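Participant: See the structures that follow.
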Structure P
Amino acid sequence: MKRKLKYMLLGIILLLVVLFLGFFTWSQQTYKPSSELDTLLDKSEIQYEEDWIIFNQHSSEIGMVLYPGGKVEPEAYSYYGKQLANKGYLVAIPKVHFNFALFDSNKATKIIENYPSIEKWVVGGHSLGGVAAAKFAFDHPKKVDGVFLLGSYPSEGNDFSKTNTPMLSIYAEKDGLTTVEKINETKKFLSSHATMHEIKGGNHGQFGVYGKQKGDNEAGISVKKQQDEMVSVTSEWLKEMK
């Protein structure tokens, strides 16, 4: 009996190892920045600080932490980050464990502590990154002054409906993953101070610059047009926080 239990235990351990290796291998098959990013941004402008990308860390009153979408590399959000930095905001885009922000939702704590001169912080993210950001904001209300969501929404466990947290939800008409229907279904979890904006013709993948994503719909506008609209809407929302 003891030998049988021993073999069963070894079998379970081996199965767990195989499952973990399979998940790890899959998680490393990421969406990298597309060649189009080269036409939008000089890659020499992408600066690294510890394990995040940073833009404009020297002269900002408001800091932003942007969690990447699942399996999307941080550099894919560099154009959005750089354009907001040009408007006077610090933007940090972290590298997260296994390329899934939900495994590293507290990453914003380290970033916030690293820049003590920043007076206000907003956290947000794309897709699953937005879910992680909402979780962080819900769990740390004293550290966060606002939440922005890009093709994303809070989970049911992070219900902001009874709070006054400033929130921004930017979603896309042709998003095949975070659909307009899903945005409408989860609108009830947003705060009473939520601003919503639909990008006509936009899709899920163009919230970053990494090309097509499985399950997404074809966009009706260029990635630059979607990105520029994101920057414009976000910067207007941030102005209200000054």
Structure Q
Amino acid sequence: MRKPMMAGNWKMNMTVAEALALTLQIDQLVGEATAVEQLLCPPFLCLHPLKEAAAAMPFSLGAQNCHWQDSGAFTGEISPPMLRGLVDYVIIGHSERRQLFGETDKSVNKKTHAALTHQLTPIVCVGESLDQNERGETAAVITAQVSAALDGLSAGQVQSLVIAYEPIWAIGTGRAATAQTAGEICGLVRAVLRQLHGNAVADLTRVLYGGSANPDNISAIMEQPDIDGALIGGASLQARSYADMVKITAEIYSP
């Protein structure tokens, strides 16, 4: 069985002190929820303090981005070797990176290769815009993005990473896709994986849903057979809401 993941993407929020306080609050609220992998993705500045503070807590840590080069004249960028040892995961190709900072399918592929080279697990994000959705292009867009992101990867590499379907029109808007729609598109992602690398890889690769996931809709989302967790934005900035989502998911997956 694929282990479910609740991945909190804190985006450009939280000072170091605030991040430490939030992490402690979550830890106190969640308690034992070993059926769920709890992943926190704070800003870069918070990673080292959280690595030390959360050593005895049940959290994995992730970065929100990385460059594809190991080093060089790339002012303001963070490379995979800088992250190695600090984090287990790195978010790649988030829609905000694509929309606001010009990331492309090509750069997402390069970053995915770089992360894997340095033993970081990529969380590769794919998703369609509102215009693409309304024109009925969702399936074509998702198929193209998944195929491009995974180009040149081996079957073993693919099954080790995570893919997050996050419809651009649902991120930060409060307008989530219905659980059924989210499940269908995550099923499409899995079908693309099956076409590229076969049934075993498709069955082992975790697929998350991202896009205004919250405690009110997480149960319906997690009941979809092709959804293995959520990439959570705003709801992960409140200890209670994130903890509730972990607990709800843990209950669904408890024997």
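What follows is calculated from the coordinates using simple rules that are stated; it is not laboratory data. Please read all numbers here as calculations on a predicted model, not as lab measurements. Cβ atoms are built from the backbone, for glycine too; each structure is taken alone.
Participant: If helix-only ellipticity at 222 nm (-39500 (n - 2.57) for each DSSP H run of 4 or more, over all residues; to 500) is computed to be -11000, which of P, Q is the source?
Facilitator: Numbers: P: -11000; Q: -13500.
Derived from P, not from the others.
Participant: I have 25, 23, 17 for semi-axes √(5λ) of the Cα gyration tensor in Å, calculated from one of the structures P, Q. Which structure is it? Walk me through the intermediate numbers first.
Facilitator: Numbers: P: 31, 21, 20; Q: 25, 23, 17.
It traces back to Q.
Participant: If you work out distance in nm of label points 7 Å out along Cα→Cβ at positions 44 and 188 for P, Q, which one comes out largest?
Facilitator: Top value of distance in nm of label points 7 Å out along Cα→Cβ at positions 44 and 188 goes to structure P.
Participant: Comparing distance in nm of label points 7 Å out along Cα→Cβ at positions 68 and 92 across structures P, Q, which is largest?
Facilitator: Biggest value here belongs to P.
Participant: So relative contact order in percent (Cα under 8 Å, 6 or more apart), computed for just one structure, reads 16; which one of P, Q is that?
Facilitator: Working: P: 16; Q: 22.
Here the read-out was taken from P.
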